[in-house]
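Asker: Structures given as structure tokens follow.
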Structure P
Amino acid sequence: MPDRYHIHAVPTPARFRRVGKFGNVDWREDCSRCSNCVKLRCTYDVYRQESAHDHDPAAPLQTLNGCKACLSCVQGCTKGLLGVSVNPEFLDMGDAYWKPDILLTTWNQSDAGKIPVSGAGYRGRFHGPGFDSIWTDMSEIVRPTRDGIHGREYISTSVDIGARPLRLEFDSGGRLLTEPARLLEIQLPAILDMPAWQVQDSHLAEARAMAAKELCSLAVMTAADAAALPPERLPFVVPVMNGDDILESRALLHAVRMAELPDGPEVAKLASDMRSVNPELTVAVRLVLRPTAADRAAELARAGMKILHLCADQHGCERPGNGKPGRHVKDVLREVHVRLVKDGLRDTVTLIAGGGIALAEHMAKAIICGADLVSVDTALLVALGCRVCRDGHAMCSDGRCPVEIGSVDSAYAAQRMVNLMSAWHSQLIEVLGAAGIREVRRLRGEVGRAMFLEDLEKDAFGDIARVAQSRVGA
């Protein structure tokens, strides 16, 4: 049996004092200066840690970055002087999809590479749009041998990328006639993708390559960024190329194991040209999700393109069409997966789902919806302190980034990315263990391992809706 896969996380503090979620309301004028103050007994030691940052000790509202809202200080204060409220500056971060809680969770995971602890339980909604409308199977969570990262049974998270033959053919002498499958095995069902919007990316591309090597994964970047890397990192790099790049980058094509092509009318020919340079090369098609994605995926699969990178926008939605809003990637994935199954092509194709993968649970849910693995983009920027500013992405290109991502050191950025993927890996194992699944490959397309809100509503209220429609028609 091969060595167990392990990600080496290293505590890597944030470069800036981050915006905390909670504020401490402290009415100090009535404080009796107790010798056993509840602040000194804080489980998370946030009062001592924050004291060095208190610019105005007399201010009644102060941000507590490490506060988990356990409320032990509020309940324990003998004078009733302490209170906890949500920091308004925290609520102003992110957007409708990349919510402040997602940003804070990602920051905490990138600090230490561990599963975050809430401390006070979950107080939010139990369903919502997109991936929040899916509940995963936890039926085996009570079995101690399948207790995720603490269990005795090894849970594999490795996946294969590449074309797989549906059958093997032999001649009369028993010699194999089928061409051997060329598969890339990576130990984590996630690759590191390019940012969803324009940033100063050359050093971040190097950071992704460094992180991919550490994670035994792959990093996607432009051909120009890939060509600037040292040779030892190129086996973990996936350059995105066009026709001109193929002619100018023959040496790069020999050095990498996989490359991507943007979808287009000549994509099959360009893929053939790339394989003529390096017959061992694995070629993927970068397919922007649109309402016709299922038809296009089946067409590409028949044309010999066996790796499809399905790219949604940063909010996990397809590009809108026919005057209708774009669907979420979970719905498009299910449609593409089912279409390939019906056409008898699914087992020959690798599906990579990208866009809107913001949390570890999204990785598991995307695989349940039909993906083989996911690509991570915006979450990597958040790991470096990005706040997904509501003012737009212009702040990234004109140097107004509040956390100066453009100046981050590559080695530091790589370790933060590794830490984030380490936390996601642990959470994926927890999900698989709770579902009684020993390897992530078995999770692909297993919609029976999850409940979908729209399906539950249809089963529960479908008859009511039909009766109502029939009465309106009458």
Structure Q
Amino acid sequence: MHNSSFFFQRYGLTQNDLERYLGAALSAGGDYADLYFEYHTTTSVSVDESIVKSASRGISAGCGVRVISGERTGYAYTDDLAPEKIERAARTAALIASGPAKTPIVDLKEKQNRDLYPLALPSVDADVREKVELAMRADRAARAHDPRIREVRVGYADELRQILVIGSDGSFAEDSQPLARISVMCIGKNEGGQSSRGSAGGGGRVSLDFFKTEKTPEHFAEEAARQAIIQLDARDAPAGEMEVVLGPGWPGILLHEAIGHGLEADFNRKGTSAFTGLVGKRVASDKCTVVDNGTVPSRRGSLNVDDEGNRTNETVLIEKGILKAYLSDKLSSRLMGIPNTGNGRRESYEHIPMPRMTNTYMLAGQDSPEDVIKSVKRGVFAANFGGGQVDITNGKFVFSASEAYMIEDGKIGAPLKNCTLIGNGPDVLTRVSMVGNDLQLDEGVGTCGKDGQSVPVGVGIPTIKVDRITVGGTAR
């Protein structure tokens, strides 16, 4: 965490400059304006065929200016931080959102600092040779796992995003946000020519030491290779409605996609979500409590402040099956008359903020994972997920399970391939009959897309049993 003078010096700002820019932003009217300054440093390394294929470092900086007038938002940005360019962006945003109101600019008051990711040395500033060695270690470990592993690709990426947000209401906040991740993808082949794929990765708002002491490159490499080898012996998944058990951790991506997006306030303000108007109503079984928590230390989805300068929170979305709240930003909280939950996020200074998830997960229940599996006569255990698609308006989803197994007579059996889960998010939550006591968050790989913007997120669930989901399989 840096002090404010560091940020003001970095952007060459004075109090008079800020008042001039905000004055220009509100020159055509408007209820509120803010300035979002960003300085973003990235490095990445990729290893393919045991060779370093690329290593890059980039730096970008810019300022976005937003003006809100009623339901209208004007937004303009510049990657040139010369005063006249920022002022021009401010006047452009003003014209887009021009409205009758005129708000005085209030004296600046800094938001109280906290530090969810204290690092002596952000990973982006570490020696690139150390990052290359981490990637090469992952490559070696994956290939050593089994001779049937034929191809390995490893990616390492990190960044440091330094932001400063100043509002016409007098608020200002700054943050220095590190992020690092290793990703490993393996392809296995057997003598019959069949091929399979496995992938794993992780990280968070961590330093390079995390990959040396807590979750090593070998950890991720062996997990990716294990998945690939298991899939070589997989049989075709069955088709039809059946009991499904979701494993802990990354399978929470189904919760994120099928339920989480539908609880973002902008969709509900516009009436396009399957959850519109249902606050206070039952939307899930009483075993389901779902939260969005941006305050978990060092997690990929966590933030000291959101991209509007508000502190992130732990927001209870669903409590024992009852819908409690939506995820909101400054605009939706004003227009809907609901609390601002600190979920205003944007990809960069080029983008407008909107309500987005941080770390979204279901709380642990009372059941042991072993009892959950034992309760299933015939069904599917989905241990890992690949991609999926969701329709926000009705909650319908299709997800492919990248690692799944048959459950027969309460025992996990053969691995399955070509296994998809097809259902409806709100409907699926009402069918949750058992919730394990083994909540896990994902390893730290999630990236969420919405309206063309990508932001880092976290997901998680304990082992849960859904009494009925349609399994799309290819078994005859």
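Only the coordinates and a few stated rules stand behind these numbers; no lab work does. These numbers were taken from a predicted model, which means no experiment stands behind them. Cβ atoms are built from the backbone, for glycine too; each structure is taken alone.
Asker: When you work out distance in nm of label points 7 Å out along Cα→Cβ at positions 163 and 283 for each of the structures P, Q, which one comes out largest? Before the final figure, lay out each step's value.
Answerer: Working: P: 0.9; Q: 2.4.
Of structures P, Q, the maximum of distance in nm of label points 7 Å out along Cα→Cβ at positions 163 and 283 occurs in Q.
Asker: By the measure FRET efficiency 1/(1 + (r/R0)^6) of positions 99 and 291 (r between Cβ atoms, R0 = 35 Å, to 0.05), tell me the structure among P, Q with the highest figure. Before the final figure, lay out each step's value.
Answerer: Numbers: P: 0.85; Q: 0.45.
Comparing P, Q, the top value of FRET efficiency 1/(1 + (r/R0)^6) of positions 99 and 291 (r between Cβ atoms, R0 = 35 Å, to 0.05) belongs to P.
Asker: Once FRET efficiency 1/(1 + (r/R0)^6) of positions 379 and 451 (r between Cβ atoms, R0 = 41 Å, to 0.05) is calculated for every structure in P, Q, which label goes with the largest value? Write out the running numbers ahead of the final one.
Answerer: On the way: P: 0.95; Q: 0.70.
Once FRET efficiency 1/(1 + (r/R0)^6) of positions 379 and 451 (r between Cβ atoms, R0 = 41 Å, to 0.05) is worked out for each structure, P has the highest.
Asker: Here is a further query. For relative contact order in percent (Cα under 8 Å, 6 or more apart), which of P, Q scores largest? Intermediate values should be presented prior to the final figure.
Answerer: Working: P: 21; Q: 16.
Comparing P, Q, the top value of relative contact order in percent (Cα under 8 Å, 6 or more apart) belongs to P.
Asker: Let me ask you something else. Kindly point out which one of P, Q the value 24.9, 94 was derived from, the read-out being Rg and Dmax of the Cα atoms in Å. Write out the running numbers ahead of the final one.
Answerer: Values: P: 24.9, 94; Q: 23.8, 74.
Source structure: P.
Asker: Same structure, new question: Please state which of the structures P, Q yields -10000 when helix-only ellipticity at 222 nm (-39500 (n - 2.57) for each DSSP H run of 4 or more, over all residues; to 500) is computed from it.
Answerer: On the way: P: -10000; Q: -5500.
Going through each structure in turn, the value belongs to P.
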